[in-house]
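Pasting the structures here.
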Structure I
């Protein structure tokens, strides 16, 4: 009896430790999902939003407060703050401090492009073809050479150079720059955009390009240091990329491909499952469908204009059901939803969608397909029933 009494504290301690170690979430495959300490806070209580935005001007105090109240996981875009502060890294540093003053738990990502040499940062400000300030050695070390044109590859009206990920010198420079930028700006990681390596320009080297991306993923994580988040855009399409990042985005920048082939939606959901099984974050982004509106063919500057924001915000609210339903059908632990009509400050980051505040609750199971030859899918959550017809782009979310 005395020995049993002496063992009680040990039994209690074991229960406490065991309880703390019990993963709080399960994927659709019943795999345990234990979030890393570096991840933002997340729950099934409501739909969790990711916000990504940026303009040359800094945010107002009201905008910082608004966005921080809508999301705890954000990224600051490529040219944010350059008008007032000169470079995007100074813009990110300035805004990250403001966001963390409002919400210390918010996770803020720095932006860096893996394919295009945007000149907006202090690391790249001398790399514009128009400036003609890159040394011959820098060009040789970093840039992609277009053998057809016998010149370094440029895009966007020959206004920007492109990186060559196959060059070890580029991988070293890129990872070192990102690592320094993330730590200097006080951000929590990086959003790595465009993981394609210009593969279509060198079809015989596609395998080498993929291997180079994995190498650069490892180098970048090491350069940033422990406790940072590496979010890779469209990385889930290449399974070997998943183990070497912390999060992936599904950008859906070519929605017509999904309309032409609904199998792509299902492929997304299976990728989301694989990403969650690996303990990584999913960010599922859709653009607002502007077909049939006066903004259907308008320039990005028009869509990002502050004066047009109220009208576009209402259109977004009216058209959120189908993309949100597609997200919910495939959602796993640590899945974030993003809905926008661009990447600027006035293209969705400031919109307070009512659906994001409605109780959701954990899923009651994985998705179900009506039949093998049907594009109708269903899924139930504690407080919502979701129905979607991929072929007709129709959906219902019944909140309960």
Structure II
């Protein structure tokens, strides 16, 4: 392997054992990069309709000074996001910034959590770094993670749960963390989310480490973790004498989430076919089982649910980033005898043309879109540089994609166009 092939890590530590000091450095970098992207200019854009609903409930909780507030039409609605926003209102006043801050902060911690999951799954630090930065530069992750909705918080809780599952394979005491996370997910997204999460965890454990399923630590941890949340739901039932909830009417076809993945995961979607092949070829390894269950089984389950919203896809993005991180790290090991697929160069060139064309179109037809034109221009430059470097078989096209995507997203959230 050529020395210096990664521009962000020391070459001698690319395949070394876990170095706690080095990992802390990278975790700090990831936390700072994520917090910057998630909270910068957070209060500049107006609240969406979903955020207004959260704000109304949080305001009432803040006014009456109790977390027990609920109405008869929201018995099944989990209130963790409302409690957090109410606390933010108490500390910082009622405004757009404090409405979004709790969810944005908690979602930003999902980035270093993915690093920890990757380090637990793989022994190669480069995979963890690639996975974390790919996840951080997926457009819906940033845009929906900045909103005052519970899906970003749910994803963070889910990643803590998965980390606990992985570590419980060598220390059963981490099973307690599984139960606690299930309880927090129940208070974050409700009963349907905990059912889907429970099925996903059971499928992975049955496939990868079935001995844990007969461990008393696991079921004791689940009981202890779920007890508070189930008690809360029972109290709601007793108070209102019926179960009800606003499930909405956003019905979509079963392939809706697949279309959303295709629409919003560029440029990383370029590598998806080869990544899927790599997962299948390594399907006997734990990391492949994890990505197939986390991404595939979870995606299948939410696709079968009639009620669909685009941000319900949020928990799938970390598994996608984890798989992509593995595949992109293998690219670093390619020798001069292997050439990059021609389709990569063509795809980056097309993305550059699309971004350039969109920027020119906005400049000619829609006034007041200068900031968005700059974002599209930055993305176009990133894509064309990646295309040129890939054509020259230069491995630095991957760091260019990462940093160019990050800068483009940073410019996007500085504008008022990051909500759509």
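No lab work stands behind these numbers, since they all come straight from the coordinates. Just so you know, these numbers come straight off a predicted model, no measurement behind them. Cβ atoms are built from the backbone, for glycine too; each structure is taken alone.
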Fill in the blank from the handout: The value 3.5 for distance in nm of label points 7 Å out along Cα→Cβ at positions 123 and 363, derived from one of I, II, belongs to structure I
Completion exercise
Note: distance in nm of label points 7 Å out along Cα→Cβ at positions 35 and 171 at 2.5, derived from one of structures I, II, originates from structure II
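To which of I, II does the computed value -10500 (helix-only ellipticity at 222 nm (-39500 (n - 2.57) for each DSSP H run of 4 or more, over all residues; to 500)) belong?
For helix-only ellipticity at 222 nm (-39500 (n - 2.57) for each DSSP H run of 4 or more, over all residues; to 500), the value -10500 is produced by structure I.
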Handout entry: Among I, II, structure where semi-axes √(5λ) of the Cα gyration tensor in Å as derived comes to 35, 28, 23
Key = I
